[in-house]
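I've put the structures underneath this note.
Bear in mind that the values in this text are calculations on the coordinates, not laboratory data. All values reported here derive from a predicted model rather than from experimental measurement. Cβ atoms are built from the backbone, for glycine too; each structure is taken alone.
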Structure 1
Amino acid sequence: MSNAPFLPLCAPCDGGETYPLHIVEAGESAALSALLGRDEPFLRAQGFEGRAGDFTLLPGKEGIAGAVFCIKPTAGPMPYGALPAKLPEGRWVPQFHPQVQGQDTRAALEELILGFCLGAYQYHLKGAAQHTPKAQPKLCIAAEYGREARLLARAAWLGRDLINSPANLMGPAELAAAARHMLEERGACVELIEGEALRQAYPCLAAVGAGSDREAVVVVGQKPGRSKAAPRLSLVGKGVCFDTGGYDLKPGFSMAKMKKDMGGATLMLALACVIMEAELDVALEIRLGCVENSISGHAMRPGDVLTTRKGLRVEVGNTDAEGRLVLADLLTEAAESQPDLIIDAATLTGAARVALGPDLPALFSNDDALAAHILAAGRHAHDPLWQLPLWADYDEWMDSPIADCNNLSSRPMAGAITAALFLQRFVPEGQRWAHIDTYGWNDNARPGRPMGGEVLALRALFRAVSEGF
């Protein structure tokens, strides 16, 4: 795992040579001409046209005199994610030109810091010398700027590291240990539940992990708010460290990325870390179900009937619909303390990806005002989600002739909706709840989005929580 907390930032007082990084609104010919000076014809001949995303180094008498990067002011943080790959190694001092900066220096720097740090992320295994990350440029920015951006970037790096770690190195015990360390480091009290205690408290989750030699672990973390009136937030995450599909075995191309099936737990863990580091006045609980869905003589079978923590009996229609079984017990326990809000996250369905693609997590909620609040936060944070309905008429598709319900819909349609409806059976009437069905992965590299693990919706959810719920 990479050393995530060390972001590519430095303070102006650190000493050493610096270079100006000019950030200019795309298409601002006058500002660009003034910066490029007599080199403008040469640089334009090299393909620099001043469009959004265009970048060029400015030549000087003794080498590099600076750099110019063109951007649309409303584009958000992600375009800045291209800079770590474009800038040479060195210390770079950002200089916003008025059209970009406007009147809000802090907001402009927040976006720059966040995008730059997200784009600078590199995953590497310690000790793998041939994959040692290359030296990177650093942004030279006073520590007073970009506190929130630094917290979010650090949490995203940590979350990406967990998802990117090979499954043989990041099983249930390792994920639970990492979560415990991250939570305790930020002041939470943490309990790890395993063995017979887990089988008694979370029977459905235990059934998912029964086929693996790697024991399931449930992480329960708590941290009180700063005031007695602090709202109570309970986070729940699916942490399936590798998903073979069980006896309903996934095909090879689908199984290849299944180390990412703990993306929901990683998102909730990253969110908890940012909430605690930002010192929000929130009474926080978090539950992560760390488990592996494998095959053996002890594994659950299609047609088995499981008894959940709530007491509902579930027929196993498909062993590859295991995530909802993990969440069922955790949601039941989370609701027992009657928090003001429960948020769960999971890499739950391929149907959500068919509907929305890899970049848009699906949002479900039993509270329309809450859903609107989260969606607005996502738009403001340039971290969008898309709401899908909890369509009640489809609920009967989850019925079973021999149990209270089935974990698989009787119809091959609306898979993300029916999965959310299954989860809703474990959320009491009147309990405010939001469910995030995420992908947790970048299939290809783009500015700010390196290929590999991703904590989609982190910024949206943090903003929603920080604005009050």
Structure 2
Amino acid sequence: FGQEYDRTFFDAIKKGIPEKGMPAYGESLSDTQVWSLVVHIRELQLRDYRSRVGGPKTTSGFFQTKHHSYRVDTVIGEGIETPWSVDFLLYGGTPATEKNGKVRIHSTGKPDGTLSDPIRGTPKVRNRGQGGLMDVAVHPDYGTAGGASDWVYLAFSDEIDVEGKKVAFTKIVRGKIDEKQRPPAWTNEQTIWQAKPEHYLTGDLHYGCRIVFSAPEKDGKRYVFFGIGERGRGELAQKLDRPNGKVYRVWDDGSVPTDNPFVSDGDQAKGHYPAIWSYGHRNPQGLVIDLNGQVWDTEHGPRGGDELNAVQKGKNYGWPVICFGINYNDTPFATPWPKEGQDFAMPTYRWLPSIAACGLDVVRPGRAGETFSKWKGDFVAGGLAGETVQRVRVAKNDKGEWTLVEREELIHGMGRVRDVVCGPDGSVYVVLNGPDKVVCLTTPQAGSKK
């Protein structure tokens, strides 16, 4: 499925291979039609691979990969409905969101823990279509500074009434969890980011959303990045005066950094959203900052063409002008390469066929140990429809371009993968839908210092 052969397949269909008797179809098919045939070939390749190989298999209860062997433990096996995300508190508690708007805390983040009743007072969400309560992100300084940084951030589909219509958009808030109350209570809520009311929409597609924190700046403040989908309105991803299809950067209190790319007086006169960091995204549901401070996302393509992108300041990622996929109804959509004069950032990797990319983290040591030392710095990327978790390693080539170095599948067929998170001991947590559970990739040495 190597992407290095995409152009080869495309050119073979369009230009033919005369020496092998294959005619050229470029005069009878448009470029988008030719590309749709490449997508179909890739789909047939995957179907053949799954029928012959399937997915990763265990030996004596362990999966064997290039660098590590691991087992899969169930952390939360019941009592949770359509979980969306997990994160970790300093003392070991694990907040978990449910699409229906509930937040629960698992006591230990380990198989021996218990799940709390829902936290009282969390935001009301629009639980419809792809909307609901989405990401939970614990401030990295939680448990320090005498509680001043004990913030927990939530992303959800916020519903309001505009001229008698119920409309919705992604909203980011933060609050504190008072665990002295029973059940725990959500308090001190503050809005971090919200779209203008006139930009809320009636549909329920492509809300995003993931939240990540940068390393602290000299004054101790951190940047917060989050990705929001184009809400089914692809053309708005190209418009800086609309909130759809963007990755955003704000300070951890919600204020806008003065060095964001679209904060000038000229930008503001045009109504540009000042928190925009990059644009031209479809539906980013994976977001992470790597060990060197680079922001990355994974985002859904349509039928084919999920992407792994190095997210750069002010860059345009092309949706819906260019795309590696086709329409869901099997018709051609676009071609994946920019035309002359188009300045689009290209993905480091594309999944073709789509895995329905959702959930992304970087393998790293945690405060309690390092489980997968030979995966350090690698991405672990999830997929809903693909029911997959894949380890992805990238590096820069001699031109300074990010390229794929290694990719291997760690999980397949256990359920729809909604989130992938590296835990405090370096274990890899996976949030599943259908069945609804949270599992953990670990080894017998989990939690030890290597």
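Kindly point out which one of 1, 2 the value 16 was derived from, the read-out being relative contact order in percent (Cα under 8 Å, 6 or more apart).
1
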**Fill in**
Output 110 (volume of the Cα convex hull per residue in Å³, for residues 366-421 alone, calculated) maps, among 1, 2, to structure 2
**Request:** Please state which of the structures 1, 2 yields -2500 when helix-only ellipticity at 222 nm (-39500 (n - 2.57) for each DSSP H run of 4 or more, over all residues; to 500) is computed from it.
**Result:** 2
**Request:** Identify which of structures 1, 2 gives the largest calculated value of FRET efficiency 1/(1 + (r/R0)^6) of positions 110 and 302 (r between Cβ atoms, R0 = 41 Å, to 0.05).
**Result:** 2
**Message:** With distance in nm of label points 7 Å out along Cα→Cβ at positions 206 and 310 coming out at 2.0, pick the structure among 1, 2 it was computed from.
**Reply:** 1
**Complete:** The value 1.04 for Cα Rg over 2.2 N^0.38 Å, derived from one of 1, 2, belongs to structure 1
**Message:** Comparing 1, 2, where is FRET efficiency 1/(1 + (r/R0)^6) of positions 54 and 150 (r between Cβ atoms, R0 = 30 Å, to 0.05) highest?
**Reply:** 1
